[in-house]
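Please find the structures below.
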Structure 1
Amino acid sequence: MNLGTRKLLDRSFTALGIGSIVIMALMLLAVLAPIVTNGFGALVFQGTVEHRKMLFNEFHRGDKAALQAEIADSDASRKAIYAMLDSFDAELASMDEAKRDELGEKYEQVKSSLRALLGPLPHDEVPALERMKYGQTRWDKAEEKLHELLYEKEWDYSNPDEMAKSYEVSRAVAFQGTSLVRLFPYVERNIRALMLPRWTFYWGFITDNSVDAHFFGGIWPEIKGTIFLAIGAMLFAFPLGVIAAVYFTEYARDGFLTSLLRSANSTLAGVPSIVFGLFGLAFFINTLHVSESKSVLAGSLTLAIMILPTIIRSAEEAILAVPKTYKEASLGLGSTKWNTIVTVILPAALPGILTGGVISLGRAAGETAPIIFTAAVSVGAAIGFGDVFSSPTPALSWNIYNLASEHEAAAQIRHVQYGMVLALMSIVMLLNMSAIILRARISKKLKG
């Protein structure tokens, strides 16, 4: 190969590598950008007076005098709405039965939309669910509910050759000629006076418990449960993994048994995580009875079994990377084999062992399938250290899936879902950054 061809190939491979890095960076940016922006939307947003009511009533947070003044200002604008409803109630009662039936259903839809926007109406009974005690707590959601109040969706079936097409019509059209027609433009003009939006930094999203299945409140139980599960898994898996790696590299002889154990370890590394979840349910809960049902302990043991092959492999590679001269010098000075392993080989391999351990810790924090059957619940309070042996816990990974796919009002709490994703990513990134910093410090200390 001549020099010109070699240079051309070198430049081509360099350009290909740079292009691949750029494409990966753009793809990562495309994935992370909406997560970060929408995730921060759970913390920083325009909160309404209903949000401040909820914080004071549910978490006893806020200035009572200032809140009462805001409620008085908001109620002053709402009184006109309630007067219009009372006026139309009297008007509706005086209509003939056919007209009353025609407008009655549409009127109930209007009142339902007002309840969703402003909260309970004056003559309503006290709702049983917290979600019905308040109106919209976020300004962006209030704007959506305002649109639902002003317009209703209709369907066009006129063309039999095409699927029905939806279109919107003003709700006010159905109430032309009645006193209620004045309500719709009034609400649209005075929506800010009704809701009093202002920018809010809701730090309680990280530290508060959830209220009414994440309609309000924060994600502290999920964060705490994730940390308990991940650290619990490492407490079991890390020592066992390092001991197994020491056995494979320093004590095991080449043979059928060693080969079988290595193959089993490699096979376990590729087993789907849902299988570990079923194994944890069958073995730790139903056979060993480490707890009566789901618990943090059972979930941690299941996660430990799942990440154990990765820890063994990374620790083994780190130990093998230690120069043999270290071992030979220690043995030559009269040290025992075990003392050499503990005082020479493991400290030298520690940066690589820690890196593998923290990567496994990040995986344990983000896994969903293994904890579905062993540890996770959809809703619950933050547990304490004394509860890890007997109680299940909410966890970020499971609750992200649950809120996105199974929650009855998933579209209304998208900000909570994105906030959980951002929190989980932040935890994993912090763990990895800690590993990088710790490895750098240990390496610097060993180089001395």
Structure 2
Amino acid sequence: MGIHISSLIFIGLLYSQNYPEFEVVQMANPNPSPIFLYTMSEEDRFMAILDSNLNVQWHVHSNHMGLDFKVNQDLLSYYDRLDGSWILLDSLMKEVDTLRCEGSYIADYHDIQVLENGHYILEAYDSIFVDMSAIIDGGQSVAWITGILIIQEFNSNDELIFEWNAWEHLSIADYTNLNLEADAIEWMHCNSIEVDGDEHILISNRASNEILKINRQSGDIVWHLGGPLNEFTFINDPKHGFKMQHDVRRLDNGNITLFDNGVTHSPPISRVLEYGLDENEKTAELVWDYIHPDSIIGLAMGSVQRLPNGNTLINWGTINNRGALITEVTNDKNTVLEIQYPDQHKVYKVRKDNWSFAVNLLAGDINLDNTIDILDINYIIDHYDLMSVPLDIYHLFRYDTDKDGEININDIEFLVDQILFQDQ
């Protein structure tokens, strides 16, 4: 008596029953790669992979784990909110490393970059009391400065090899877009890190509508694009730049893409932007953009990915009175994919990638024999006290058969019911 691989479609429906029921608005030959994403609502949080036909191929009710779930080199990476760390998952669905900042800094969840040589780059923040009256006229004698960006790079042996502190390389007095006379000032909000083609670092500082390029050896600022210290002339851009942006990435052709949340544009509008940069002449030419036909405004979050076939995958971020919206468009701006999640469901970042697990994706197959049967139940009883099963991703996928984010007796009952139901 058992459920075999031939019944995967049936079982997939059973085990996906509590995953958010998204609507496929458009499906017209998009890039045929799986989608990696983490959905958030007040009730549920899921890490998931949707296959090229938009079936839920893999998912876990991951609770506090999962922000910025994506492929990073040959691993999956995601953030653990409780631990303030990044977890790396291999193709066997096993956690192989936990990455943290050094010193008193707690790694921030917005981005992590794992490099081909095994190095990795994290971001964090510092906070200090400052006499702002000594820096600007009208400043408070005791001001609490938060959002002081810290960038740390580690080698493959987890040794810190580069640290960048915004306070040491920037002057807060230059950020006149902020209320520098306040007694509490949040300075920076970094939501993406990118290693540039010349090995230096691009960061997106949403708080001041700017992209900074940082020398990866000296820590010096190479240039500012946008914001109060902008050095570039914007060409062919009717908005003359971006506002409260996310997900700045360098393309193989040398251009950069980003999601322009555009909350403070007049009028507000979100856009996907591709700029051609001349770093010598300091020009940023808008060579491609996309605005949703519904004039979407993504208040927060949002992401952009240029796909291998030239299409662009867009996550529109947090939208008022609407759930997460994911769109894929061609270079000619034809929509080939659109997915709408229910209201109150949000997605921080969305990526497509051909990465895949090297083990079967049959939830409930505890003993990994490619069959769900009484032997799996016996295996649990013989080898595990359910209360001691770790709540890591591997065990959540295999044992949490009812996908409620917990491992308990209900999962065994659920498994028994499905075995009996299938064999009727």
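Annotations for the structure displayed:
- Here the criterion is distance in nm of label points 7 Å out along Cα→Cβ at positions 141 and 373, and among 1, 2 the highest value is seen for 2.
- Entry that produces 4, 14, 14, 15, 18, 15, 10, 6, 3, 1 once P(r) over Cα pairs in 5 Å bins from 0, in percent, for residues 117-180 alone is calculated, selected from 1, 2: 1
- Structure responsible for 57, 43, 32, with Cα extents along the principal axes in Å, for residues 69-268 alone calculated and labels 1, 2 on offer: 2
- Among 1, 2, structure where P(r) over Cα pairs in 10 Å bins from 0, in percent as derived comes to 4, 20, 28, 25, 14, 6, 2, 0, 0: 2
- A value of -21000 for helix-only ellipticity at 222 nm (-39500 (n - 2.57) for each DSSP H run of 4 or more, over all residues; to 500), calculated from one of 1, 2, originates in structure 1.
- FRET efficiency 1/(1 + (r/R0)^6) of positions 85 and 341 (r between Cβ atoms, R0 = 41 Å, to 0.05) from the coordinates reads 0.00; which among 1, 2: 1
- Identity of the structure behind 2.5 (criterion: distance in nm of label points 7 Å out along Cα→Cβ at positions 21 and 357, calculated), options 1, 2: 2
- Comparing mean count of other Cβ atoms within 10 Å over residues 93-100 across structures 1, 2, the highest figure comes from 2.
Computed from the coordinates by the stated procedures, all read-outs in this text should not be read as laboratory data. Note that the coordinates shown come from a computational prediction; the quantities given were computed from them, not determined experimentally. Cβ atoms are built from the backbone, for glycine too; each structure is taken alone.
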